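Every number here is computed from the coordinates shown, using simple stated rules; none is lab data. Keep in mind that this is a model prediction, so the values were computed, not measured. Cβ atoms are built from the backbone, for glycine too; each structure is taken alone.
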Structure P
Amino acid sequence: MPSLGFLGTALAIVAVFGLLVFVHELGHFLLARRAGILAREFAIGFGPKLFSFKPGETLWSVRLLPLGGYVRMAGEDVEGEPLKPGQRVRLERDGDVVRRIHLDAPEGSVVVRSDLERGLRLTVEEGGEERTYPVARDAEIVSGGEAIQIAPWDRQFGSKSLLDRFWVLVAGPLFNLLLAAVLFSLLALLNGVPNPAPVVGQVGPGTPAAAAGLRAGDVIRAVNGQPVASWDDLQRAIGESTADALAVDVERDGRDFRAVVRPKRQFFIAQMTNTAQIELLPGDEVTAIDGTPLESVTQAEALLEAAAGRPVRLTVLRDGRPVDVSYDLGKYRLTLGERRIIGIYQERTFSVWAALVDGPKETVLWIGRIFASLGALFQSHHPLDQLGGPVAIFKLTGDAAQRGFSTLLFWTALLSINLGVFNLLPIPALDGGRLLFLAIEAVRGRPIDQAKEGLVHLIGFALLLLFIVLVTWNDIQKLFLG
């Protein structure tokens with residue numbers, strides 16, 4: 001496919017991250033609305049506002065730093081008392097009912113006392129007399145040109161049951177997992193659902209399998225005498241064999257026969273620093289180094305070692321066409337991998353029902369893989385080396401966009417699962433950290449002091465920012481500094 005270019009890649013990255021954050025926060029927002037909680041703001045990003053609009057009681061905003069987003073719910077964190085005795089205010093009333101309270105009005109009424117949570121009453125001094133006015137449930141306090149809606153107690157996060165608060169907090173990660181299931185189902189609709197049986201779906205023209213006489217519909221029973229019961233078994237048997245020729249036992253139309261297939265060796269870029277700088281993509285097939293056709297990984301490593309200190313020319317096969325790329329050994333590191341291919345493709349089923357089933361199935365499968373990776377990460381001696389931060393994720397998203405719509409959909413689904421799982425970890429400031437405090441409240445029978453909980457989340461947020469800085473520096477070192 002043609003290159004997207006810088007602008008197209010940038011737009012794809014923005015679209016992917018915008019979608020992931022929007023869906024996550026939409027989960028929190030919808031469940032908060034369902035519980036009757038006032039959502040003050042729905043924000044994509046952090047920091048200064050780029051633009052915003054307020055069609056109802058919620059401010060919708062896009063902010064400068066693309067590091068996530070948030071739904072600011074009334075009462076989720078400590079909110080200061082907006083009105084203090086002795087403060088001058090100007091009231092906008094509908095009859096006797098207060099609709100708007102303007103702060104710091106030089107010639108306004110003087111606040112005597114207020115109850116904007118339960119009693120919804122405001123007592124002020126006007127002309128030497130005290131007057132008490134009812135306050136509308138959706139009244140606004142205006143300060144510095146910004147209007148903030150008051151939150152009666154029954155519209156605050158803390159007023160809701162444990163179960164309601166649980167669903168509000170868990171909804172964000174769950175929506176990310178649901179998004180992944182939808183994307184996997186869409187992929188299955190576009191590309192078909194793989195048949196796990198060792199049945200040939202297609203044979204590539206001019207491939208070793210075509211030369212050996214294999215056809216679509218053939219059932220592979222064994223490779224070099226090793227029985228295969230699934231497509232995964234077949235792939236493993238081909239990949240693990242070191243023989244120049246494979247004896248493939250085939251069943252076709254009720255008859256058994258043996259085909260001799262000579263696999264093609266394919267060399268690809270397994271890992272590389274700074275691939276963006278020299279227009280290489282992970283997975284590119286390398287066919288030659290300085291014009292010498294490749295026959296083994298050992299030979300490739302020897303050619304690269306012999307060229308130490310000078311640029312080399314890599315010939316890669318991309319979209320079926322050879323592309324020459326200059327490669328400077330002094331600036332970049334490259335690791336080649338080898339795979340053996342025979343040119344057969346898995347049989348696929350094109351069915352709406354099969355696609356709808358496959359989406360959740362793939363999501364559950366990848367959740368398990370991610371938790372397994374987390375377990376391996378905690379056992380690693382150098383866990384930071386195994387992690388990618390925003391820079392690496394942005395780059396990999398751009399690489400996926402360059403490879404086509406299906407690859408980008410798959411990568412977006414994986415990112416969505418990672419975001420959902422990560423947010424469920426019991427880390428302060430994350431959804432999982434807040435869920436942990438709910439669990440403690442359930443055991444104790446009463447909530448932890450809101451100010452103390454807020455301090456824990458603030459410290460957790462600061463540590464998360466520090467962690468992001470560390471992994472970002474790690475990304476920069478690996479991708480740009482070699």
Structure Q
Amino acid sequence: MSTYLRRLLSTGAAYQVADVVSKVIALALLPVYTRELTRADYGTAELLLTVVILGSIVVRLGVGEALVRFHYHDEDPARRRRLARTATGVLLLTTTLVAGLAAIFATPVSEWILGSARPAELRAAALGLWAFTNLELANALLRVDERGREYAIAALTNVALTVAFTLYLVVVRDLGALGLLLGNFGASAVVLLGLWVRLRDALGPVDGSLLPGMLRFGLPTVPAEVSVFALFFVDRLYLYRVAGEAEAGLYSLSIKLAAVVIFTVRAFQLAWPPLAYSITDDGEARRVYARVTTYYVLFTGLVVAALTLLGRWVVRLLAAPEFYPAHEALPWVSLGWALYGLFLVLVAMAGRAQVTVRNVPAALCGLAANVVLLLLLVEPLGIAGAGIALCGAYAVMLVAMYALTRSLFRVDFEWRRLVLAVAVLAAITVAAELLAPTEGAGGFALRALALAVLPAALRLAGFFEPGELRAARGVVRRRTVAKV
């Protein structure tokens with residue numbers, strides 16, 4: 001068990017080291033960006049960034065997911081090479097075609113999405129669709145071979161180029177939302193070309209005999225992924241078109257400030273499928289899935305509690321004063337992203353059984369719930385209502401997905417510990433949020449104290465097992481000795 005957990009942590013850390021750096025830099029630059037960009041500019045750029053990710057899910061046809069799943073069928077290097085070339089060739093064709101059409105019809109497409117003609121921003125998004133989708137597949141090729149060092153180098157290069165390009169285009173050239181988009185996607189395009197040189201063995205003719213099987217596995221995942229990610233798109237689009245560009249900008253900033261949770265979920269998203277599918281023994285896999293879920297809930301629960309209690313101070317520190325209302329959605333957005341990570345566990349259960357079509361009804365249930373809750377909550381509660389709608393949608397989706405997948409690959413989750421963790425974390429966090437002051441040094445101190453007592457409260461409640469505490473103390477002792 002400990003071996004699998006170390007693999008998950010080490011590969012997740014390697015894959016997300018650049019994301020840590022980028023999140024730190026992005027947070028450090030927020031005071032600059034929030035003074036150079038209006039709330040409307042920020043809302044426009046973030047909406048189009050979300051459109052790119054959503055479009056990427058569609059145009060990649062589930063080929064990347066099939067690559068990760070079928071890579072582990074055997075260790076034949078020739079078959080793996082053909083698999084990689086097929087995935088790369090198919091995505092290059094589909095992304096070039098779709099991005100080209102989007103660039104040609106940029107004016108009407110921008111009017112349809114944004115409600116006004118923004119052809120320059122839409123063409124930048126078309127570049128992003130092409131670069132982001134192909135870069136995701138190149139990164140997947142590195143992940144399946146567990147080439148974490150090369151992955152980290154490429155990702156850190158992307159971060160450095162993105163920062164340089166964006167600062168120049170936003171601050172020096174004053175291009176607003178267009179500068180933010182070009183900075184992000186121009187850097188991705190440069191890194192993609194470099195990775196293609198490094199992974200040139202993965203470039204070549206498509207193997208027609210492999211493609212049907214890849215599509216049979218991958219295509220059913222597309223509607224589910226679209227429905228899942230649409231939860232992160234529908235709320236921004238609804239706020240943008242109904243509440244206004246400025247409100248969408250505030251909501252987007254709250255998502256940016258939930259960086260720690262998003263980092264954790266993305267690291268889990270990248271590291272979890274290769275680990276989950278590489279465990280050949282079903283009994284061992286069931287035990288690993290259950291334990292990983294428990295630790296995931298513990299860690300993300302602590303992070304969500306921290307952002308709930310201290311979010312107001314985070315916004316004051318990192319954003320211009322006009323963006324302060326973003327704190328209202330921060331706890332809910334953080335919780336929504338944490339719930340998304342739990343959904344990935346259930347997706348892996350279905351993927352292990354090679355039954356991906358059941359993801360679709362669960363995701364559609366969540367999307368329907370999100371739309372209904374947005375209609376009910378945004379008008380009275382604003383961006384906080386959008387965040388609550390996101391959480392409600394994921395709760396519905398998790399229940400539906402669990403009901404649909406538990407018979408495919410049964411996992412005995414550690415329900416007592418899961419319920420205990422949620423109950424303790426929620427009780428103390430909600431009490432402190434309701435009772436402690438919302439400003440001043442005294443309010444900060446009381447909230448920080450409530451956060452600090454959470455681990456002790458979990459121990460007193462009996463959450464931790466004796467072996468876990470001994471193992472944790474052993475790790476601390478070894479690291480202390482190593483430093484000495």
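Points worth noting:
- When distance in nm of label points 7 Å out along Cα→Cβ at positions 82 and 170 is computed for each of P, Q, the largest belongs to: Q
- Between structures P, Q, the greatest calculated value of distance in nm of label points 7 Å out along Cα→Cβ at positions 298 and 370 is seen in P.
- Ranked by Kirkwood radius over Cα pairs in Å, structures P, Q are led by P, which has the greatest value.
- Structure with the greatest value (metric relative contact order in percent (Cα under 8 Å, 6 or more apart), set P, Q): Q
- Which of P, Q leads on distance in nm of label points 7 Å out along Cα→Cβ at positions 346 and 394, largest value: P
- Which of P, Q yields -28000 [helix-only ellipticity at 222 nm (-39500 (n - 2.57) for each DSSP H run of 4 or more, over all residues; to 500), calculated]: Q
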